[in-house]
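In what follows, structures are represented as structure tokens.
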Structure P
Amino acid sequence: MSIVGAVYDVTEWLHRHPGGSLPLLTLAGRDATDAFLAFHPSSAALLLPWLSKNLRLSDHAVSPTSSDYRRLLSELSGAGLFERKGHTTVALLSVILLLLVLSVAGVVLSERASVHALSYALMRHYNVMRSPGVNRVVQILSGNVLAGISIGWWKWNHNAHHISCNSPNFDPDLQHLPFFVVLSSFFSSLTSRFYDRKLSFGSLARSLVSYQH
């Protein structure tokens, strides 16, 4: 893959990548600059020389959309909006604790499906704790223990969704065959790069989707 026109071989890094191997496989052979900037702290750039092939793309070009995004990112970074500030962190952690209490209370005290859905969403999206270990414990508590859903599977699925959002072949959140479809491209039985298999639009799918509204 390439980042800012430079070529990197991530083959040996694939199974050590903190975000899992799937995001790297999704971006294999493609420009990963915007994804790298969006999902990594600036310190991650220090690892790039170890993966460099000392090659640059001769046809590297930046699209207007990417250019605008990088300009915005630079402005926000320059304004210090991504920096941790002491009082802000204390207030933020207090809010996180409150959300944790509300989420756990929603799971334990309520039988309403809507309350449970909201509680699970809060717990697994709000990932701004200082310690990855503490965040992991909270996620396992809310997911595996209280909800009965594998947090490992959920993060694997959700990371793939965000790295290739709304891509029919790569985004698992769009791949609901044989129950229903969200795009006409699924009628041609496309191949899922997430599940690594063909999503067949067969007789069962045609029967179920015909009742989709």
Structure Q
Amino acid sequence: TEIERLGRLGVLGPNVLLVHSGWVSPHELQLMKENDVKIVAAPSSSLHNGYGCILMGKIPEFLEMGLAVGLASDHASSGIVDLVQEMLLVSGAYKEVRLNTSVLPPERVVEMATINGARCALWEKEIGSLEVGKKADVTIFNARTPQWQPLYNPLSNLVYSATGASVDTVICDGRVLMEGRELKTVDEGGIFDEVGRLMPGILKKTGLAEKVRPKWPIL
């Protein structure tokens, strides 16, 4: 297998980040543990494209072994750019395929989206949690929305009910990037306009216009 081949080549190590890792064998699991490799899961991509990375996936096993497993969206193949949705998808999908409601509880999934992501990037000493000496990376959610009510266990609300649409403010290394849902660093409307302008040409060049055309009439 590919992971075994990487092991023979001496490539595996703590600075190696594997994506998806859905179809791994018991021997590959052991190789990954021995070499402290990092894994990033993109559940929306597998759910959208049918890779089998949830059905055959080993994310709960990776975590139990102490491996760093982060979350990503794989936007180009999933259409999702919302890490909050990814938390629901990875938690809910594994509960379904394992027939076990205790798999990937909210606390573990939030760790995947935060400190584990930092571990995957080898930045856990700088980011990933609110601690003295780390960079001031903060996301503030507006809990005065239906998705956050009743607010008894905020982690459950975050993972099972919320989406990125309820993010109010984002601070990165002390710099305010978004406040009151207004982006401070980019012209969001201008980007949307540019995407609309470029898309017809991209579809024509790639020959994908017919493939992505809606099957229903759009009014």
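No lab work stands behind these numbers, since they all come straight from the coordinates. Small disclaimer: the values here were computed from a predicted structure and weren't measured. Cβ atoms are built from the backbone, for glycine too; each structure is taken alone.
Matching task: 30, 25, 20 is the computed value of semi-axes √(5λ) of the Cα gyration tensor in Å. Pick the structure from P, Q.
Q
In terms of distance in nm of label points 7 Å out along Cα→Cβ at positions 15 and 151, which of structures P, Q is highest?
Q
The value -14000 for helix-only ellipticity at 222 nm (-39500 (n - 2.57) for each DSSP H run of 4 or more, over all residues; to 500) was derived from one model only; which of P, Q is it?
This value belongs to structure P.
When mean count of other Cβ atoms within 10 Å over residues 55-62 is calculated, the result is 10.4; to which of the structures P, Q does this value belong?
It traces back to P.
To which of P, Q does the computed value 1.00 (FRET efficiency 1/(1 + (r/R0)^6) of positions 103 and 159 (r between Cβ atoms, R0 = 25 Å, to 0.05)) belong?
For FRET efficiency 1/(1 + (r/R0)^6) of positions 103 and 159 (r between Cβ atoms, R0 = 25 Å, to 0.05), the value 1.00 is produced by structure Q.
Figure out for me which of the structures P, Q the number 0.25 belongs to, where FRET efficiency 1/(1 + (r/R0)^6) of positions 63 and 111 (r between Cβ atoms, R0 = 41 Å, to 0.05) was derived from the coordinates.
The read-out was computed on structure P.
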